[in-house]
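Derivation of every value follows stated rules applied to the coordinates shown; laboratory data play no part. Bear in mind the structure is a predicted one, so any value in this text is a computation, not a measurement. Cβ atoms are built from the backbone, for glycine too; each structure is taken alone.
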Structure 1
Amino acid sequence: MTMIVAKRPSECSKKELKEFEHLVGTGGEVALRGLHQLVSAADWLVFLFEEKNQLAGVAGLKHPRAEYKRKVFRRADSPENPG
């Protein structure tokens, strides 16, 4: 049975946060430096569990910093203001 659990970082145990960060790190798409702070600052963390309560995936809903939004919009050569 598949189960999806969404929690605020403050509701997660230390073990859950470590597992979240570990799974993100194994994906190789996110820099590990500062990851703990970013995970802690997320609005929501989502955990996908498969059979036997095996963690199969994670997602984070974050509130990006203004500096990050400006950088993304600049790299995309967007005329829009990231506000």
Structure 2
Amino acid sequence: MINEVRLNFQKSNSFKKRMQFVYMCEDLLMKKDIFETQFKSDFLKLALDHVVDVRLALAKVLRSHFNEIEGPFVFDKDINMAVRLLQ
């Protein structure tokens, strides 16, 4: 099922589906083990997406995560690198 999500959303030619993948991952950010092992690398690849709307969606999700007082990825090196790329 996870591979289907990657194929149908994160790797889709449709920027709208890639944006949906970002928003699907938003809730998973709070489930650190699942997100880190199954979705983190694909999620972060979208920081380099060629469509600005996808990058903006990612930035909004990350901003929301950083506003969480105890967001589990606030001090994550890879997440912070993506934030710097999106600035």
Open item on the list: Tell me which structure, out of 1, 2, gives -17000 once helix-only ellipticity at 222 nm (-39500 (n - 2.57) for each DSSP H run of 4 or more, over all residues; to 500) is calculated.
Closed with: 2
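Tell me which of 1, 2 gives -0.62, -0.87 when you compute log10 I(q)/I(0) by the Debye sum over Cα atoms at q = 0.15, 0.19 Å⁻¹.
1
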Open item on the list: Quick check on the output: 2.1 is distance in nm of label points 7 Å out along Cα→Cβ at positions 23 and 55, derived from one of 1, 2. Which one produced it?
Closed with: 2
